[in-house]
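Asker: The following blocks contain the structures, represented as structure tokens.
What follows is calculated from the coordinates using simple rules that are stated; it is not laboratory data. Since the model is a prediction, treat every value here as computed from it, not as a measurement. Cβ atoms are built from the backbone, for glycine too; each structure is taken alone.
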Structure I
Amino acid sequence: MEIFKGTIQTKLPNTDTSIFAVMSALAAEHGAINLSQGFPDFPISEELIDLVYYYMRQGFNQYAPMPGVPALRRAISKMFQDKYGVLYNPDTEINITAGATQALFTAISAFIREGDEAIIFEPAYDCYAPAVKVNGGLVKYARLHFPDFSINWEEIPRMITHRTKLIIINSPQNPTGSVLKAKDLQMLEKLTSGTDIIVISDEVYEHLIFEGIEHQSACRFPELAKRTLVIGSFGKTFHATGWKTGFVLAPEKLMTEFRKVHQFTVFAVNTPVQHAIADFIGNKKNFEGLGAFYQQKRDLFVSALKSSRFKTLPAYGTYFQLLDYSAISNQNEMEFARWLVEKHKIAAIPIAPFYNNNDNHKVLRFCFAKNDETLVQAAAILAKI
């Protein structure tokens with residue numbers, strides 16, 4: 001094949017391969033226990049699988065409507081009304097997406113123009129900043145306090161300019177496991193009041209919260225909800241990350257703009273899966289116990305590490321546990337993560353790539369969405385280091 005000889009000006013000059021792909025490849029190469037990429041290693045519900053099969057057999061295998069299967073949008077509307085007391089119109093304010101990452105990219109693309117500024121909180125999930133940049137936007141990074149990863153609200157007003165178009169929040173937060181409080185959302189509501197700033201609230205781990213903490217969805221704060229796109233993920237909720245099925249809720253004016261881009265990104269999402277999930281979330285028992293389920297796994301993993309030299313940082317949500325290795329090594333996070341894979345056959349994710357400047361706190365992220373046997377085995381290895 002002839003090599004292209006023209007000049008390519010990349011839109012993302014400083015962007016490398018995702019750290020998730022890098023560490024998962026290393027895990028596979030070295031036969032390591034993979035606690036890096038956030039996916040469960042246990043089966044999903046047989047009932048849910050049967051429902052997908054049922055709808056496939058019934059012939060629901062062609063394109064779904066662009067906004068999503070009506071039954072699923074109605075079921076999501078009811079779920080949010082029951083849980084948060086907020087009504088989203090299933091016809092005009094809810095859209096099904098091919099996973100949360102597509103929802104995030106589409107939402108950012110719908111509103112960011114050349115020269116617009118977006119504020120994100122770092123360490124930040126790695127798809128936010130590239131989506132802003134590829135659309136010609138400028139990213140401003142607000143740093144969360146280490147080690148509790150709380151927001152310094154005194155800093156944010158100084159970051160806002162006439163160019164600020166977007167603020168992205170994430171709770172429960174990946175990669176840290178921190179959770180926003182009601183006062184955080186109230187501060188954001190007050191800060192954006194009277195502005196044209198749009199908010200994207202990444203809430204894909206909304207059901208995975210521990211210690212009896214209540215999830216503070218942006219939709220619960222009326223003035224904030226008017227300018228916010230709330231993003232969720234059934235892949236995270238139902239242990240089916242490979243199904244790539246998510247959703248967006250937003251006021252009609254914002255949803256109209258979202259759909260203009262969505263229709264030319266994926267147009268429609270997996271049809272039988274949508275029908276199956278619509279039935280499945282009709283039973284609250286299928287998602288209301290997830291916090292307790294994952295807290296048990298977190299506690300098992302942390303308890304098994306008590307004799308280790310790793311220090312556990314608080315994890316109040318998601319299925320990730322941060323471990324401080326500063327008592328073990330002076331290596332930077334990427335070096336230590338590689339050493340851990342190659343020497344001890346355990347794969348984790350360094351936190352540094354989630355920072356714009358690759359900050360090094362000597363902390364790694366471990367996924368505990370695994371079988372108990374996997375967690376015990378991994379912790380036993382870590383405890384010997």
Structure II
Amino acid sequence: MSDSILVYGADWCGDCHRTRALFDQYNVAYTYVNIDEDAAAKAKMLELVDGRNTLPTVVFTDGSIMQEPSNDELLIKLNLRPAADETATPVVPEHDIIIVGAGPAALTAAIYTTREDIETLLFERGVVGGLAAVTDKIDNYPGFPDGVAGLTLADDLRKQAERFGAVIELGEVTGLKTQGDKTLVSSTSGDMLARAVLLAVGSDYKKIGVPGELEYYARGVHYCATCDGAFYRDKKIVVVGGGNSAVQEAIFLTRFTTHIDLLVRSKMRASDVLQKDLQKFVDDGKITIHLNTTTDEIVGENNSVNKVVITEDGTKKDLAVDGVFVFVGLEPNSQFLKDTPVELDEIGFIKSDDRMMTSMPGVFVAGDIRAGATMQIASAAGEGATAALKMREYLEGQPHPIQN
């Protein structure tokens with residue numbers, strides 16, 4: 001057992017930044033071990049977790065280990081969730097605006113609301129910056145002619161929102177309920193009331209649902225190139241998908257791997273610009289594209305992937321690989337809304353009117369989670385700004401809470 005909590009991570013790992021930020025927020029002492037700078041430490045980490053290569057890996061002083069834990073899991077483990085006092089009269093804190101999520105839409109909205117002195121609390125269960133924070137490089141966000149690292153953009157948006165007074169809390173919202181002219185927000189930190197709520201929870205990576213995918217998750221199957229790509233230095237991998245994300249991530253992964261097989265179910269759907277960039281790596285022999293190809297099974301032994309079974313143009317074959325990265329689209333993070341009045345479409349995205357308000361009065365939506373969104377960082381930021389202005393209009397029609 002160690003005298004200090006050990007956090008095995010890497011500077012490019014968004015979840016590692018999230019975990020460290022949580023520990024810093026609650027003044028939890030820990031030692032950060034950068035596995036990119038210490039090969040022996042990396043080997044020790046993999047030995048401790050039976051080869052399950054995912055970050056962060058947190059080793060507690062009692063010898064227990066968590067890999068890629070959620071904020072809530074960490075707080076429960078560290079006994080930082082306040083115990084309920086059943087004898088006390090519950091006091092429900094009130095806020096002008098609660099924003100669920102802290103991605104580009106949420107942070108942009110917070111910049112606008114706090115600049116106008118509208119008190120704003122953001123709740124984030126994962127990485128501040130959302131999927132943008134775990135994107136290696138963003139080339140199509142206005143104002144960055146040479147592109148910008150996703151983690152840098154996310155951090156700058158956070159700093160800007162906090163400069164105007166936004167408060168970001170790491171935790172998870174579990175439900176919404178109308179209470180009078182306000183919304184009762186249930187969360188892992190307790191209940192809160194809000195005069196207006198913005199849902200900007202974004203999306204997460206889809207699974208392909210084949211044998212071996214769940215069994216070898218983090219032991220060869222991954223959904224984030226910037227999180228786990230460095231584990232595959234000088235190795236061969238498969239990337240599944242043919243859209244923009246798959247191509248962008250495959251190009252990023254070439255900096256580590258010796259070869260990538262890109263498995264595309266039908267035809268390429270990525271933009272022409274990205275396909276031209278991809279062709280350079282195809283010409284160099286770093287990437288091979290397999291069109292009309294299905295991924296049938298992920299196979300491994302000794303807790304690691306060693307083969308992918310595919311069907312290409314009707315012919316079944318095996319590919320010897322060390323890892324699989326899946327980028328086949330996104331699914332909405334709306335599970336917590338299924339028992340609320342917020343109306344979802346058939347996929348799970350949130351419906352809204354022309355004011356960006358949902359079917360629940362006082363609850364707005366912006367970004368990738370909104371039905372009809374374009375799934376772009378620039379448009380998410382724009383929607384966040386629009387939602388902020390619409391929430392301000394809504395609040396102007398409501399009485400302000402009595403000031404003590």
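Asker: Here semi-axes √(5λ) of the Cα gyration tensor in Å, for residues 54-149 alone has been calculated and equals 32, 18, 14, so which of I, II was it run on? Before the final figure, lay out each step's value.
Answerer: Numbers: I: 32, 18, 14; II: 31, 26, 7.
Among I, II, the structure yielding 32, 18, 14 for semi-axes √(5λ) of the Cα gyration tensor in Å, for residues 54-149 alone is I.
Asker: Given structures I, II, which gives the highest value for relative contact order in percent (Cα under 8 Å, 6 or more apart)? Don't skip to the end; give the middle numbers.
Answerer: Details: I: 24; II: 16.
Biggest value here belongs to I.
Asker: Which structure, out of I, II, was helix-only ellipticity at 222 nm (-39500 (n - 2.57) for each DSSP H run of 4 or more, over all residues; to 500) calculated from, if the result is -7500?
Answerer: Working: I: -11000; II: -7500.
It traces back to II.
Asker: If mean projected area of the Cα convex hull in nm², for residues 30-213 alone comes out at 14.5 when worked out from the coordinates, which of I, II was used? Don't skip to the end; give the middle numbers.
Answerer: Values: I: 14.5; II: 15.3.
The read-out comes from structure I.
Asker: Between structures I, II, where is distance in nm of label points 7 Å out along Cα→Cβ at positions 22 and 190 highest? Intermediate values should be presented prior to the final figure.
Answerer: Numbers: I: 4.0; II: 2.0.
Sorting by distance in nm of label points 7 Å out along Cα→Cβ at positions 22 and 190 in descending order puts I first.
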